[in-house]
Structure P
Amino acid sequence: MVALDQSHLTGEALRTWLAQSFLPFWAEHSFDASCGGFHDRLTLDFEVMPVGYKRLRVQARQIFVFSHAHQLGLYPEGLELAQRGVAFCLAHGWAADEGGWVFKVSPDGRTVVDGTRDLYCQAFMIFALASYYEASGDQAVLEWIERTVTFVEKHMQDAVHGGYQNVFPVVARGAQSFPRLQNPHMHLTEALLVAARATGRSDYLRKAGALVDLFFARFLKTDDGLCGVVEYFDEALTPLAGEAGACSEPGHLFEWVWIVQLYQKLMGKSGLSVELQQALDEGMRRGLDQRPGTVAAYFDEVSLSGEVLKSDKRLWPQTEALKSLCAGYEGTQGAVKAEYGARAQGQLAMMMEVYRAGLDVPAFHEHLDAQGHVLTNYYPISSLYHLFLCFSEYLRVFSQD
């Protein structure tokens, strides 16, 4: 297993570590060779944690990871794992009634544990199948991408208020469909963009563009001294009153910056817009813990006015900060570009030092408190999506220079 020298976090050192350590380790520990598909969680000893189910969103994320790893030439064996993950989902994950991907199946896939079709899962299955198609050219999955998009449009679109419902079937107010959420809209945008890129279909790109418009119209708040992404809405997509409506997760702002920049590139435009750059800069200023004696990482939650709501620091906002810094570096020029580049390198170094502290395997702590103490007693397989996407973006952007 190759160790990563902290003084060499760019170029070939990172590529070698990903190819020879990170990807082989997680291929071995995440894939279920007995039943197919991917495990959901590992214990702190990297044994399978028996949770009694497999979530389709985790299957989708791992399909992406190993498809993309194959496509980049970092892990050629990844295509077979991705193919076996796709086969597991096709065999067990599509609902028998109106369609759509179910939320959970049993570990062997034969029993539906939770038949809810949530928008988040549908988005990630589109994302996974499109990523697999990019890597494999397997024409058979194109039908499943279109089936999923059609299901979402038919059963989850809100023609009255805009956007999409969280789940199908929609349940009563006060249950899991409410409040409405921006988060699944964000991942649906990402998925449609990847599907458009993979297939060349302009209708997927138009659907993604409508969601980008929704982001600027409803989700992003940048006036009256406020900054951030609104998370929780009522049925009419109006921000909830009180603390819930004022809550914002810095990681989601960073994700949106990267997604909107991807949309701009697919539309043939370059550069980071002034509005997006200002939101990114202010979001990073408000979201970063700069207090003495604390880990200089991004908070889980802040208010739109800048107060810290949750001072803990999960792993995924750190990966999304790195992706957004890569977008900033790619979309700007001169001194601003250099500043984004330096911050991206610093962010990667922090992640490697702080979120891998005490580990001698290519894994990352999932959740830290303000002082850097580990808060979780397991490793979620789902975090591989965040990690590998930010690493691959870092390599792509900085290898262009």
Structure Q
Amino acid sequence: MKRFVLIHYHEINLKKNNRGWFENRLKEHVTALLDGLADDGIRRFAGRLFIPLRLESPIQEIERRLRTAFGIANFAFVWEVAADLEAIRGALRELLTGKRFGSFKIEARRGTKDFSMNSQQVNAELGAYVCELTGVPAKMENPDLTCFVELVGQHAYIYFDKIPGGGGLPARTSGRVLCLLSGGIDSPVAAYRMMRRGCRVLFVHFHSFPHTTIEAQEKVRRISQVLSRFEMESKLFLVPFADLQREIVAYAPPPLRVLLYRRFMMRIAEVLALEEGAQGLVTGDSLGQVASQTLENLKAVSSVTQLPIFRPLIGDDKEDIIRTARSIETYDISILPDQDCCTMFVPKHPETMARIERLDQAESALDVSRLVEAAVRGTTSEKVHADFRELRIADCGFRIAD
């Protein structure tokens, strides 16, 4: 029996005239994701993707990588036989040998109408056969074992486990955005949420080196490598922010400093985004989580840009965000100690309800255009490739606090 990975789509099934385009984008992404791990010749048919496997294909690694592919509802490692009752019975006899279970059910599904019997008839025929073969009773609710049989064209595909996929839309089907990546817990989760909606996410990090250590930049590099598992490759911009911060500290009222930092970050990010053809900015803001994230302050920060600012975590609490960060393997990196640029000159009592007019007035003492241009001019960029290695904090090159 030949082995395949059988992929069922998620939201792609809701598409109409452009469904084929989404299917092809998913196929291209999966092909790149599994390069060297599976056989060539991925095909799409009857609302499914079929990935041929070799005898030596690393099943666990394939499963791990496919869990990062958006656009997939679920997938399974399946055996292919002819769409013929005798062939299916023979396959079940072979596959069930050695399996121990106290109850079972057959869940048949016709992907095409080539097979003469309907799903219920197939369930009854194969259920009776397995009962006779094993002496185990059928049970429709919560059985120990479910035998899935999908009839697609001239073949039947048999499997026992459905593996949940990432859902959402395939990678790079919804345009580009630029995410402000701090190295903390929240912004990587915000980037992940936008990737799940099909966006290609680029990253920008603001650093105050040499006033802060180089470790902050290394953290962001590692986080961006982990996030790139969901889109294969990305781009990271590193913006020098220390000189700009010093001017703000010298000329602006202390309670407004953090908001002024963020307004300048938005201006700089907007310039970089437009240069890259990105259509929006992404932040990890969660309403009310810190002083700069009140409604008034979010409005004041947003007022300096023309591009939309997406805040996918706006209604999440910290536990929601941490749970997602753990699941995407960014949490353990994010909690490593470092020095964030915004913490260097934070006032004791930051403004929580800033008015735009007051921030505009504070910025009148600064040469805004010059500061933005200088920061953009000093920005460096680097390509980021997906890193599928198992995360080992001890190997990351970070100094761990005692």
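Coordinate-derived values only; no laboratory data. Bear in mind that the values here come from a model prediction, so they are computed numbers and not experimental data. Cβ atoms are built from the backbone, for glycine too; each structure is taken alone.
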Study note, to complete from the structure: The highest value of distance in nm of label points 7 Å out along Cα→Cβ at positions 259 and 331 among the shown structures P, Q is in Q
Review point. Quick one: FRET efficiency 1/(1 + (r/R0)^6) of positions 203 and 275 (r between Cβ atoms, R0 = 30 Å, to 0.05) came out at 0.70 when computed from one of P, Q, so which one is it?
Key: P
**Study point:** When Cα Rg over 2.2 N^0.38 Å is computed for each of P, Q, the largest belongs to
**Key:** Q
Review point. Suppose you compute helix-only ellipticity at 222 nm (-39500 (n - 2.57) for each DSSP H run of 4 or more, over all residues; to 500) for every structure in P, Q: which one lands on -16000?
Key: P
Review point. Taking Cα Rg over 2.2 N^0.38 Å, for residues 155-290 alone for each of P, Q, which is largest?
Key: Q
**Study point:** Value 0.20, calculated as FRET efficiency 1/(1 + (r/R0)^6) of positions 195 and 251 (r between Cβ atoms, R0 = 30 Å, to 0.05), assigned to which of P, Q
**Key:** Q
